[in-house]
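What follows is a set of structures to go through.
All of the numbers you see were taken from the coordinates with simple rules; none came from a lab. Note that the structure is a prediction, hence the values are computed from the model and not measured. Cβ atoms are built from the backbone, for glycine too; each structure is taken alone.
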Structure I
Amino acid sequence: MPRKTRRILALSATLVTGGVLTAVPAHAISGGTVVPSGTSGYLARITTPTKACSAALIDPSWVITSANCLTASATGAPTENATVSVGAVDVSTGAGTNAKVVKVIGRNDRDVALAKLDKPATGITPVALATTAPTSGETLQLAGFGRTATEWVPARPSVASFAVSSVNATEVAVTSASGSDTCLGDAGGPALRTAGDKVEVVAVNSRSWQHGCLAVTETQQGDTEARVDDLADWVRQNTVPTPVSCPNGAVVWDDMADGSLWRHIHNGPVNGTASWTEPTKSSGNGWFGRPVAGKNGAMWDVHRSYGAGDPYGDGVLKLWKWDGANLTGGKAVGDGWARYLTPEFKDRITVDQSGRIFMVNDQGELRAYFWDDAADKWGDGNGQLVDTGWTKYDSITAAGDGVLYARTPNGNLYRFQYDFGAAKWTQRGEAGWHRMEYLQRHLLAWS
């Protein structure tokens, strides 16, 4: 065994506390048995240029693994190119269903991460997540593609029985009566509970003394697993698209060349049916500027003066509210917005689901403004600087809380999502459609 590894193991031996082992990362089972081909297709192998790990397919497009196996960049993309192999995986022949990892979501409180695949693993049944905690003395099956007692790179995953020795809020300590430990390559592999014909993931492999693994002489034994039985809500929030609900329909505003504004209601936005409630009269006149629909009936008007008798000049920002029958208010809440009356900037302003106005200014800054209805004033009159370098986008459109689609002049579309609580991008510049063309004169109001 290399001297460096020997030192790590010796140091780790001083970190055993409270019955939960803290040792070197478990990077297949030293005394396990080979999983028969054609079974347990949810067992996954992850490879990057620097490492190999294990995982479990919990959704056709998602695996769960160790956060030490896959980490995310600022955009959510993996920091290394990573490939996931599932199904009838055989390392010696290259068999299996392969997909690239396009997104990684890690936990801060434990060694767990989710990885999204670039294409669904069809024809493979995912494994369920457990919803009850492991208990002391319970038997779990640990599985992984890591090293064994005799092979550096086994062709198939191995599995072995381990008994739970202790449990805390985020981890499970396990040991094997046969002297097995997980080995290099097993990190992220599932700890499975079997009840009748039901199999579920209780935890994922985090750390091990690697006792009995090939080329390891460590005499101490034991593994630490990161619990996942209490993460169902977190997994669901990050992997299942939020259902669309528009009980009152989706409101679409249309500003006409003659300055009139019309309010349409699409009654079937969820399923896309062609069902509309059409207006019988306009909702107002004098809308020659740049209207932008907002949340809860808000309508922002970057005003263009319509001539004599108009008390407002070009670039005054006015706020209107739909009261259920009419647009009311129309007071001036800002000035200096005339750039959004020009062809160059008219599509560089939008409003998200939370009511924030996003705009790209002359310097290419992306800024967000929030109007506090309760206080009847701006939360920050100068706006919040979100990003720079947005001169390359000629159009931005909000599609959710902090979600933006930005288009370049050559027709490329990119998706962004900004977390205002954490003050960072959770998705940045993910490619969308190419050469998409659309009109922005039809304005969707968040309801």
Structure II
Amino acid sequence: MVAVFLGSLFGTLALGVPIAFALILCGVAIMFTLNMLDAQIVAQNLINGANNFSLMAIPFFVLAGELMNAGGISKRIVEFAMSLVGHIRGGLGYVAIIASILFAGLSGSAVADTAALGAILIPMMIARGYDVNRSTGLICASGIIAPVIPPSIPMIIFGVTAGVSITQLFMGGIVPGIMMGAGLITAWTFIARKDKSELPKRQSSKEILQSTTKAIWALFLPVIIIGGLRGGIFTPTEAAVVAAFYALFVGLFIYRELQLKDLHNVLVAAAKTTAVVMFVAAAAMVSAWMITVADVPGQMAEALGGLIEHPLMLLLLINLILLAIGLVMDLTPAILIFTPVFLPLVKMAGIDPVYFGIIMVINLCIGLITPPVGTVLYVGCGISKINIIELTKGIWPFVLVHIIVLILLILFPSIIMVPLDLLT
């Protein structure tokens, strides 16, 4: 069954079949092998895959991200970060990292974060003499902080698939996300020592206050989301609705950069992104259900039975497999496909499912910035007009930083679990 599952999945992907249809065909292949082929099972699981209340958070967070971009929130976050660190050596690199951490608390999507901030910062960095490959690499590496710091669309998907608390996943992602940002700042500090780019003048206290005042509405949204979740005021789905309404209100009435005529394009863009994610989620339920029926996790447990009593070794092996998967598969389908496979093993080994979910999301996020399927890499290439090989040369130090952070989180689980216990 493991051979049928992996062979059908990667075989269809190698033929260029879209991921959603590949997942359905994978489920059908297992059905055929078990001699239980039934179109009604496929249809029923497709419906069940999308019929989940927690998944409603995804369209609203996507909409909130689109509204933030159209309403000028992204621009003000960049201006705020520029006022703080823009004047120091390599300052625009620090601006990119700080802005990404702040924007991560708004968007929840690596692609949206990279596209929004890259469109603003990459042209600025190139104009001031920064190396285009290294600058684009930094923007892309900073962009994958977005799915780790709450709100996080991938963590919503993991929470729904694994049946664990999305609120706990959100709270557990705060410290790792900040660690990823701190690691990038450390790496950029060494790289920027040789920087010969033009330095802008230091902004006065009055100018810093002005940029802070302009950005205060943008900076207040993460406080609302995290505070509301931590205080039990609303669920993650309700938090997504609050975020979308807040972004709409700020864009229309505070910054006044969002016009009513713009709403059509914003809604269409959000609908397209949501449709892709939801269809993949629905299709994944077909293969996930058949994986369970065929007892693929049980067969995996039998194969890895010797490691169940050694949780650290099991976790290291799973993460090596996930790193390899991230090279050839996008984040969302990887979570949907492999969570039902690995989660039973993790539970048998006594590893906390919330902790594992955070590790899994971070691991697969690294795949977003590694070729050949790194989605975020292609966004960066499109903005900076360079090819994937040039960008790969520029991004490797930052990929190494994220891998080091991942290893630290695996070796020292308390980095996640202690703050999680305090915050929930």
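When volume of the Cα convex hull per residue in Å³ is worked out for each of I, II, structure I gives the greatest result. Each of the structures I, II was assessed by FRET efficiency 1/(1 + (r/R0)^6) of positions 96 and 256 (r between Cβ atoms, R0 = 41 Å, to 0.05); the largest value belongs to II.
Taking distance in nm of label points 7 Å out along Cα→Cβ at positions 88 and 336 as the criterion, the top-ranked structure out of I, II is I, with the highest value. A value of -25000 was computed for helix-only ellipticity at 222 nm (-39500 (n - 2.57) for each DSSP H run of 4 or more, over all residues; to 500); which of I, II is the source structure? It must be structure II, since only it matches. Taking mean count of other Cβ atoms within 10 Å over residues 72-79 as the criterion, the top-ranked structure out of I, II is II, with the highest value. Determine which structure produced the value 1.10 for Cα Rg over 2.2 N^0.38 Å, for residues 80-191 alone, calculated from the coordinates; the candidates are I, II. Value 1.10 for Cα Rg over 2.2 N^0.38 Å, for residues 80-191 alone corresponds to II out of I, II.
From which structure (I, II) was semi-axes √(5λ) of the Cα gyration tensor in Å, for residues 184-239 alone calculated, if the value obtained is 27, 14, 9? Computed on structure I. Identify the structure, out of I, II, from whose coordinates distance in nm of label points 7 Å out along Cα→Cβ at positions 248 and 280 was calculated to give 2.1. Checking each candidate, the match is I.
Which of I, II yields 12, 21, 23, 23, 14, 7, 0 for P(r) over Cα pairs in 10 Å bins from 0, in percent, for residues 224-319 alone, as computed? Each step should come with its number before you reach the end.
Values: I: 13, 30, 22, 15, 11, 6, 2, 0; II: 12, 21, 23, 23, 14, 7, 0.
Matching structure: II.
For structures I, II, calculate distance in nm of label points 7 Å out along Cα→Cβ at positions 144 and 344 and state which one comes out highest.
Evaluating distance in nm of label points 7 Å out along Cα→Cβ at positions 144 and 344 on every structure, the highest lands on I.
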